[in-house]
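J.: Alright, structures below, take your time with them.
Just so it is clear, none of the values below were taken in a lab; they were calculated from the coordinates. Bear in mind the structure is a predicted one, so any value in this text is a computation, not a measurement. Cβ atoms are built from the backbone, for glycine too; each structure is taken alone.
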Structure 1
């Protein structure tokens, strides 16, 4: 079922290093083959032309929802924002959903989360909304996501996409909270599977010593020895 997992990572030209270090952390811990692809606006021009808007904090704010299309609406695909680091075997995450295949999409459902700050990295405005950060890590059941065409993703309101209004509430599966821990916003549990540097990764000077930054630098050193 998951012998060759497709993984898509949001790519922002201002955070190139983040894509590569996250990829290394996935490869270093995975017990199954994976195919990792960046969702880079420059690579999508043939079929998708929605630009980054001022209210979008990253270049992949909207284009992440092309994951099912980029997977030919087949199988299961994992999407992550680039400002993650993965500390656990991806295969364990997939085992969690293997008996719940009626769902359309799975994510960590952060409940009643409100950002502490009004701005984030690059001084981008921090916009609070219901289900914020649910879409930062998603597993798509691609065959059930055919509504997410390039045409719809190019025109749909951001909240329609990020709040997963394109599917029914009871078809949104829950992943364990330790797969999307919001650094500097949440306390770390005993078991950490994935850290999300949502306010800014350790590759920014301001956050270079943030909680969990040591994990990020560990995987960076594996690339740049």
Structure 2
């Protein structure tokens, strides 16, 4: 992630973290959708751990983030947060059972390199889980229209589900499985939203894909 993209997270770290309180039921809906895709056992890492709002409740104790302010917030939640970027992960090959990225891909400099790195550090049979706002969805379209008004999203690139799946296939991942939530505008959400299989209705999509095991 370039310095330009890190700067808003350094400057507005508290504002970023406050969003999860301001939109508590949106956050809890997204967290639940992610939780349904994360394996119940094995070692995982969150790439783009941010303030630790997903890693901490999911029991993920290790994270990577290029923003010092974000790492400090994550560390305050008990996470070991390491300085690093998705395109060049500071880990050995085949270490993890799963890699999680939540609302991270829109801030990456190179999504293909990042997925290649996730593939490298995963054990065979491990999973990459990616949570993101679908650009084709109502919330995605709203963010796209107003991105220049946001402290964070003016630097973001939003992706469609088809684009994300294409990158997953290109980098060797198989068998994508989908969960979706956020079926209303954010301001209207006053309780936890349902979680559904698939995509195309919900604005927040979580795709889980596997690194194949070698065939004999």
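J.: Compute FRET efficiency 1/(1 + (r/R0)^6) of positions 7 and 175 (r between Cβ atoms, R0 = 35 Å, to 0.05) for each of 1, 2 and report the one that scores greatest.
T.: Answer by largest value of FRET efficiency 1/(1 + (r/R0)^6) of positions 7 and 175 (r between Cβ atoms, R0 = 35 Å, to 0.05): 1.
J.: Now for a separate question. On mean count of other Cβ atoms within 10 Å over residues 31-38, which of the structures labelled 1, 2 is highest? Please list the in-between numbers first.
T.: Details: 1: 13.8; 2: 19.2.
Comparing 1, 2, the top value of mean count of other Cβ atoms within 10 Å over residues 31-38 belongs to 2.
J.: Quick check: 3, 14, 23, 20, 17, 13, 7, 2, 0 is what I get for P(r) over Cα pairs in 5 Å bins from 0, in percent, for residues 111-182 alone, calculated from one of 1, 2. Which structure matches?
T.: 2
J.: Work out which structure the value 17.6 belongs to, where Kirkwood radius over Cα pairs in Å was derived from one of 1, 2. Intermediate results must be reported in sequence, preceding the final value.
T.: Numbers: 1: 17.6; 2: 17.2.
Label of the source structure: 1.
J.: Out of 1, 2, which one gives -5500 for helix-only ellipticity at 222 nm (-39500 (n - 2.57) for each DSSP H run of 4 or more, over all residues; to 500) as computed from the coordinates?
T.: 1
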